[in-house]
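Next up: the structures, one after another.
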Structure 1
Amino acid sequence: MARRNNRSKNSPRESKHADINAPLPRMSEEELYGKIMVLDNPNVLILDCIEDPHNLGACLRTADAVGVIAVVTPKNRAASITETVRRIASGGAESVPVVQVTNLAQSMTKMKEAGLFLIGTSDQATQNLYDLKLTGAIGIVMGSEGNGLRRLTMDTCDDLIKIPMVGNVPCLNISVATGVCLYEVVRQKTGIK
């Protein structure tokens, strides 16, 4: 006889997905620059041409978990907010505004002028994530699934870091790498050991 699952529909062990019909948070580029200037040590996540909706959803979920004020993406060659993204984000898409910009490098320059220090991830970097001071107003810049950061995006960053890899695989999935970087920022800002 098969065992019956007695968990109720509202069991805390069951995954709760976001209301995919809920309105999405809105933020213009100008509002983003203004928030960077007035908030105390804000975090921003910048995604350079992330095309997989599952990766975008996972990045939004992590961005919400660590208190990112906005996720910035280019309007072209990047996934947009779809039902799949919202489902994977499990509420992150409904709480973290996604600011889509026409020119990512120009927007990054304006974020820097507003006071954000931009740290890009690249396997070409000479220092690893754990060697860099990640306090203050920080923008973490992540590259696309296959190609990483585009040249102009990379050149606009203030600094570049890499995640140390000690196994056989050459790199992490973009959503996993995003989580590693964002949580190191949180660890350093909060003083967690």
Structure 2
Amino acid sequence: MSAARRAAMALAVVIAAMLSACGGDSDAGFAGYSRSPAPQVGDVALPRADGSGEVAFRAVDGGLLLVYFGYTNCPDFCPTTLADLKVALNRLGDAAEAVDVAMVTVDPDRDLPILDDYIQSFFADGIALGSADPTVLTAATEPFGVSYLVTDNDAGGTDVAHSTQLYAVDDTGALVLTWPFGIETQELADDIGDLLAGLRP
């Protein structure tokens, strides 16, 4: 595949992600957005990166599961989102104990051996998920509306394009809120606090 073709496909992924980000309902009181009806993702599961079992996209009772799809070699969106989320959770204090954070790799060939260390460098109990089986990975990304594209470049390296939203899943397995990249950390903290308090968009 030519470099121009790869660039065009990567741009298509980014445009699709932007359209997805703009497609939710406007939710007064929340900085993030929701979809109606809320997608049910609780029946979807992915293997842990270390092979120690599967994790379903469903929060513990009364808690939240925050899910991010990305890759460890990401130079900007992924580390920025995770760092901002860490700041937001720190602002919640003890309430953050009811929040789990999971990262799903869209670049499993390179990430699976190191994803645990990567996510746990941000969150001590961070959950690393992924599968080298593209069918399994697609089954996980589709309910969230995630787009991604992994290609080889002319220099022998790997290029990855992916949507950059952060997702909140509740204890019923409903995808209750989505945040676009660049959300202010205080807005993120406020939204998470409201969701933990039982408020919904």
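Values in this text are rule-based calculations from the coordinates and carry no lab data. None of the values given here were measured: they were computed from a predicted structure. Cβ atoms are built from the backbone, for glycine too; each structure is taken alone.
So distance in nm of label points 7 Å out along Cα→Cβ at positions 107 and 139, computed for just one structure, reads 2.6; which one of 1, 2 is that?
2
Among the shown structures 1, 2, from which was the value 33 of relative contact order in percent (Cα under 8 Å, 6 or more apart) calculated? Of the structures listed, the value fits 2.
The value 14.0 for mean projected area of the Cα convex hull in nm² was derived from one model only; which of 1, 2 is it? The structure behind it is 1.
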